[in-house]
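Each structure below is given as structure tokens.
Read the figures in this text as sums done on the coordinates, not as results from a lab. A quick note: this is a predicted structure, and the numbers were derived from the prediction, not measured. Cβ atoms are built from the backbone, for glycine too; each structure is taken alone.
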Structure I
Amino acid sequence: MDKLKYAVVLEQGEDGYIVAHVPSLRGVISQGKTRQEALDNVREAVELHLEMLRAHNETIPQEDDVLIEVMG
């Protein structure tokens with residue numbers, strides 16, 4: 001099975017937790033006390049989401065985000 005790659009957006013939540021969501025996978029969101037915990041948690045959420053899609057013979061979304069770099 002090929003590895004899939006998805007962009008993850010991290011944001012500081014109002015409660016101090018870091019919120020992570022995957023724009024290409026609607027509804028996949030998680031959080032953590034640290035950046036790494038948020039990434040670990042959202043990775044698990046993605047895996048579970050894809051498992052559910054496969055179980056229902058639904059299409060697995062491919063990454064469609066375009067990442068750009070700008071001078072800051």
Structure II
Amino acid sequence: MSNVKIDVKGETCPVPLVETRKVLKNASRGDIIEITGTHPASKKEIPMAIEALGLELINVEEKDGIWKIKIKR
């Protein structure tokens with residue numbers, strides 16, 4: 001099990017989702033992926049994609065316009 005961090009601050013759609021998918025494809029079961037970004041649409045899009053993939057969304061938090069999404073593979 002490992003923790004993977006993705007930093008997509010300043011990137012706009014579809015980059016955050018594309019980067020998240022790339023990491024998820026190579027992740028092992030049980031891995032924790034943490035995405036940090038600033039694009040508001042991606043904050044909604046990534047959790048929807050995670051649900052569609054049947055993966056576990058651990059949490060979504062936002063502070064000062066920077067959001068963090070945690071996913072369990």
Structure III
Amino acid sequence: MMPDLSEERREALRDHLIRLFSSDFDETLTEFRADAVIDLMLKTLGPTVYNQAVQDVRQHLQIKLDDLDGEIYLDSE
């Protein structure tokens with residue numbers, strides 16, 4: 001599954017890639033080729049970045065839950 005991009009976000013990325021290739025690589029990148037690069041990056045990097053984000057959120061929430069145990073725990077004595 002490939003992440004979805006809004007048309008505005010895809011357009012911004014496309015424009016950025018076109019400028020990057022022009023300025024840094026002296027290469028003309030068409031909108032079609034820029035979209036192909038974006039799709040390739042989403043397909044190859046998207047799942048890894050997504051999975052890492054899920055792990056980061058899970059770790060953050062676990063820390064918060066552990067803190068919550070200390071905050072609400074009542075001694076039964």
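General observations
- Structure with the greatest value (metric distance in nm of label points 7 Å out along Cα→Cβ at positions 22 and 62, set I, II, III): III
- Comparison of I, II, III by Kirkwood radius over Cα pairs in Å - largest value held by: III
- Largest in relative contact order in percent (Cα under 8 Å, 6 or more apart) among the labelled structures I, II, III is structure II.
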